[in-house]
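Following are the structures in question.
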Structure I
Amino acid sequence: MGTTFITGGNAGLGFEAAKCLAAKKQNLVLAGRNPSTVQKAASELHARFGVQVTTVQLDLSSLASVRSAAKDVHRLIAEGKIEHLDALLCNAGAQFRGPISYSKDGYEETFATNYLGHFLLVNLLLDCLTKHGRVVFTASGTHDPETMDGKMVGKAIEPNAFALANEGKQNKKASSAGVRYATSKLCTLLFCYELNRRLIKRGSNLASIAFDPGLIPETGLTRTAPAFAAWLLRTRGMKWLLQKLGVTIGSLAFSGNALARIAVDPEFTEISGQYLQSNLGRLTTSKSSKASYDEQKAVRLWEDAATLVKLQLTETAEILR
């Protein structure tokens with residue numbers, strides 16, 4: 001048995017992946033904001049599959065919560081309560097519609113949740129992975145303005161960490177919710193690829209992989225959309241239309257299983273630094289947007305994000321120092 005850590009593993013895509021991993025006899029660490037909800041999912045997984053399921057409270061929009069969760073994981077490993085991690089799945093994400101909102105740290109909430117929280121978590125937990133461990137980022141085709149996925153939500157803007165963290169402040173007009181979401185996913189890909197480059201330079205066997213599960217209306221990602229729009233996305237007719245338009249379409253069952261396979265299956269041992277997509281029941285290696293491969297922007301984004309989260313050298317994973 002190995003152990004996999006999943007953010008947002010108590011619902012939606014994360015829970016589907018958790019079930020598939022548990023069926024493979026992987027022990028799990030589920031991290032989420034609501035302790036009772038996460039514990040309910042953990043109890044169900046343990047009862048059904050007989051694996052060990054540990055819970056950790058984690059609010060990705062709060063840097064203090066991320067640090068607390070990382071300390072819990074280090075402690076659990078040190079005490080022998082869980083093993084080192086085979087995989088770290090950075091899966092949780094959110095869209096925030098309506099008036100722009102800010103995290104407890106004062107950062108725009110989409111960027112704080114989808115990017116900064118996972119950026120800090122990975123830096124803090126990388127030393128908790130096994131020698132051939134994998135970090136898998138749940139990405140999105142919406143980051144690419146050349147695709148129908150990107151055209152539907154709005155074009156991702158410049159991945160400037162300071163500007164994105166302070167969207168809408170000083171009486172400046174904020175980008176739309178769709179643009180903020182797409183840009184956070186562009187930042188996720190820049191981080192994934194830059195992490196892969198840094199691991200290679202250090203001779204590490206760890207892998208950094210990006211996975212686009214496709215549009216899955218059944219997940220909680222549409223919870224902030226108007227009720228009618230959320231319902232419409234679930235209808236067979238709308239799914240057919242989106243498919244005809246060229247939107248990347250996933251499903252809970254297939255995409256959840258794909259995420260679990262990418263996390264631990266031997267067939268995905270040599271795919272670090274790659275972008276995989278789930279579309280209409282097929283899992284393929286794809287090209288992400290041109291902007292996502294810009295190494296200079298990736299380095300600048302990393303350095304600026306480290307400043308925003310106040311990442312200290314002493315708390316950074318040893319492999320990245």
Structure II
Amino acid sequence: MRDEASALPAARLSRHPDGITAVDTEYLHPGHAAAHLIQHGGRAAFVDVGTNDSVPYLLAALRELDVPPEAVDYVLLTHVHLDHAGGAGRLMRLLPNALCVLHPRGAPHMIDPGRLIAGSQAVYGPERFARLYGTIEPVAAERVRITRDGERLSLAGREFEILHTPGHALHHQVFVDHAHRCVFTGDTFGISYRELDSPAGAFITPTTTPTQFDPGQMCASIDRLLALAPEAMYLMHYSRVTDVPRLGESLKQQVRQLERIARQSASAADRHGAIREALWQLWRELAHRHGCPVGEARLAALLAGDLELNTQGLVHWLDTRAG
């Protein structure tokens with residue numbers, strides 16, 4: 001820890017109610033991805049951690065918030081996509097008392113990340129993968145806690161219910177803080193960049209990245225979260241949103257629209273291009289109606305990565321799952 005902490009960067013922190021702090025993981029650009037640090041009763045937990053390059057910012061957040069690494073009891077991973085979990089192995093080496101809490105489908109890929117690396121290289125290409133994620137370090141098997149749907153864990157008496165929520169990925173789970181009426185949603189409840197907020201509130205879109213998107217499962221998982229009647233959702237992309245019923249309905253409507261776009265493009269000579277263009281037109285129209293306070297060029301820049309990955313997800317769904 002001493003070597004890692006000797007020259008830590010400044011962390012961008014957003015402080016929220018109930019001992020929750022969003023830490024910008026500095027993935028791709030500021031405001032794109034947030035790890036969340038929960039503090040309670042002198043103990044702490046991270047929810048999602050970003051990449052290897054994010055780890056110094058998480059350590060800087062601990063230092064700024066006066067949390068000793070020894071006080072971190074959990075690294076709670078919603079799923080093992082590398083923008084959420086790529087830095088977990090490196091971070092766990094620096095948190096001597098933490099358990100890494102993983103879905104049973106995700107745990108093997110953190111203990112032995114070979115297949116996870118290969119799958120991610122297929123999406124990003126080897127060179128871009130190396131730039132974004134570096135060398136993925138494994139998490140020791142004895143420090144992994146594998147979850148069951150509906151089980152609870154305690155952070156110094158603060159209970160979190162774990163719900164398995166497929167749709168974005170089969171190995172996705174969320175962490176429900178019933179006492180404070182909030183949910184740490186990973187990617188199940190979509191993405192919502194603060195730069196696109198308008199007087200109408202947050203602007204939200206689903207994320208259908210490859211390779212396990214399933215529209216029916218995603219809508220069912222969103223409904224499961226809405227039934228909890230939370231006051232706030234904590235998204236990795238990007239942090240706290242309220243007005244949850246409106247956002248949930250918007251997400252479900254868009255998932256159905258994305259399914260229609262994919263099916264309508266199934267016989268196109270260039271399915272990828274057709275889906276990408278239709279998805280961009282949908283998001284551009286929704287953003288305009290929402291009153292998002294950015295021009296079209298900035299909107300395109302903010303959503304470019306999501307547009308490409310969502311398109312890949314829909315193409316993959318057509319190839320493997322559409323009936």
Structure III
Amino acid sequence: MSEETLIYLFTGFMDSGKTTMINETLFINGFANECGNFLIICCEDGEEEYDIDKIKSYGADLVTIEEEEDFTTERLQELKDEYDPEAVFIEYNGTWEVAPLFEMEYPDGWQIVQILSPVDATTFEMYMQNMRTLMQEQLFKSDVIVFNRCEDDVPKAKFRANIKNFNRPAQIVYERADGSIDDRPEELPFDINADTIEITDADYALWFMDVMDNFKKYNGKKVHFLAYVYNPKDGKLKKNTFVPGRFAMTCCIEDIQFLGIMAKYDDASSIEHKSWIDITAEIKIEFRKEYKGRGPILYPLEIKPGTPPATKEDELVYFN
């Protein structure tokens with residue numbers, strides 16, 4: 001009898017490819033030979049089906065939970081008592097709330113060790129525009145997110161910025177329609193090799209996520225953008241520092257966050273709090289406790305008064 005049962009949780013919208021991912025993990029990648037007695041818990045019916053005979057040939061089992069209210073600690077305990085699995089693969093329903101999974105109690109010894117989520121690259125942008133909250137619900141805890149059905153022109157940088165906005169630690173993989181991995185470098189909408197990188201309002205959120213995630217490649221680079229200033233006079237910032245950035249709408253008008261990068265500037269006290277500036281700065285990579293390690297710091301080369309966007313709506317930047 002195993003003392004620990006490892007749970008592999010698969011989340012994502014209907015028809016995103018969860019069944020295919022589980023089948024590939026177990027039978028193509030050979031995990032079924034290594035994980036011992038396993039149990040698949042299926043919570044939705046998709047186009048892809050499981051091969052029951054193949055599952056049985058490994059001494060494993062498949063059970064179905066059709067209603068959200070039936071996915072309970074008591075039901076999982078019944079499955080533990082009946083099957084005593086060493087590993088559990090849960091294909092979660094793409095319309096059910098994911099958050100309760102991290103609040104419920106599991107049978108003794110059962111533990112979620114990895115969360116994997118396939119995403120259909122052909123519908124991702126549409127879902128993010130029209131059902132952003134529901135999409136984020138499925139992916140906000142995912143350890144690995146696989147964009148499948150990718151074409152050669154898939155906007156990787158935009159997809160990554162959208163994901164990293166609400167799930168910074170996630171590993172992101174791009175998979176072509178034939179199942180091969182697309183590991184080509186991401187194409188950015190601005191020229192990182194320019195003498196001065198010009199960041200437009202439309203590209204600011206994407207650039208911010210890229211510089212935070214891949215800061216090493218920006219070391220010594222110059223950047224130019226329109227910024228809103230965070231520089232309160234209440235001692236919250238260290239002397240000779242301020243934070244230029246932009247407000248981004250992440251989900252809805254009620255969910256807005258400030259995306260700013262620390263700037264070191266001898267005359268920081270002269271930069272008015274909540275003002276708009278036109279800033280050109282050099283990026284240097286330094287240790288900061290806020291980063292819990294190394295990260296980007298702006299060293300302004302030129303600061304001029306900035307022209308505020310025409311409307312309050314134009315002040316916001318977006319991830320789409």
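Just so you know, all these numbers are worked out from the coordinates, no wet-lab data involved. Because the structure is a prediction, the values reported are computed rather than measured. Cβ atoms are built from the backbone, for glycine too; each structure is taken alone.
Comparing distance in nm of label points 7 Å out along Cα→Cβ at positions 40 and 56 across structures I, II, III, which is largest? Between I, II, III, the highest calculated value is found for II. Which of I, II, III yields 2.3 for distance in nm of label points 7 Å out along Cα→Cβ at positions 64 and 192, as computed? It traces back to II.
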